[in-house]
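Listed next: structures, encoded as structure tokens.
Please treat every number below as a calculation from the coordinates, not as lab data. Computed from a predicted structure; not experimentally measured. Cβ atoms are built from the backbone, for glycine too; each structure is taken alone.
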Structure P
Amino acid sequence: MVQTEIEIRVRYGETDRMGYVYYGNYAQYFEVARVECLRSMGVSYREMEEEGILLPVYTYSVKFLKPAFYDDLLFIKTLIRKVSGARIYFEFETFNDKAEKLNTAEVVLVFCDAKTRAPCAVPEKLMVLLNKYS
């Protein structure tokens, strides 16, 4: 499937009293990575929303191995593992600039019709693009 990598520099306000990146901030980091992964394929979240497709989070799990700190440069690898039914499965690995793995995560999103809020089929355009990477 599709695999991409982005860089994020940790800002001071993203750390907690221990000096670690606050765990809740990883959800935002993974969102940036997801959006950029799709963008690299030619798919825009904005365009999908304008076409009536929403992508709410169905599940989110993360395993923390090591902390990240203020001013660290993080590398987030994103993999679209599969698309099944109305769901798309993303996997993430975060590394620091010493190539130490900091965490792993999985996020599953559901394609939903913006009007009915009911699950719907994966947009044809996305399936065509994903099939190119199979």
Structure Q
Amino acid sequence: MAAWGREFAGNLVPPAVVGLSGELGTGKTTLIRALAGGLGVAEPVTSPTFALVHPYAGAGVTVYHVDGYRLRRPEEALDIGLDDMLAETNAVVLIEWPERFGTALPPLTHHIRLAYVDQPGLRWLECR
């Protein structure tokens, strides 16, 4: 999954908004670490579950890691500065749990879905 994420990131053209969906533990944050690395982020990428947003400097791009897991209502997404992120022409916004954003979710350039499969350590990945 890490190799796929780095390769996929190398083909992203900012501005981009990528949604990542899947059950808890399917690897959304792991994949985001790979995506961020592929975009030139050198610092450790951590889950923004409580802060909701972590910005990172990449290679000529700002990477925003957004986690919607703790959103109780879609309106709360309006308070995290999503409009400002989307206004940046050199930004890649990576959104975990995009379904929690409801009508506040911006149009996604890509949507990645992860799911468990019967074999431990493997995941099903769909990207559109």
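Data for the structure
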{"quantity": "Comparison of P, Q by volume of the Cα convex hull per residue in Å³, for residues 14-85 alone - largest value held by", "calculated": "P"}
{"quantity": "Winner on distance in nm of label points 7 Å out along Cα→Cβ at positions 46 and 78 once structures P, Q are ranked, highest first", "calculated": "Q"}
{"quantity": "Mean count of other Cβ atoms within 10 Å over residues 54-61 from the coordinates reads 13.1; which among P, Q", "calculated": "P"}
{"quantity": "Structure responsible for 8.4, with mean projected area of the Cα convex hull in nm² calculated and labels P, Q on offer", "calculated": "P"}
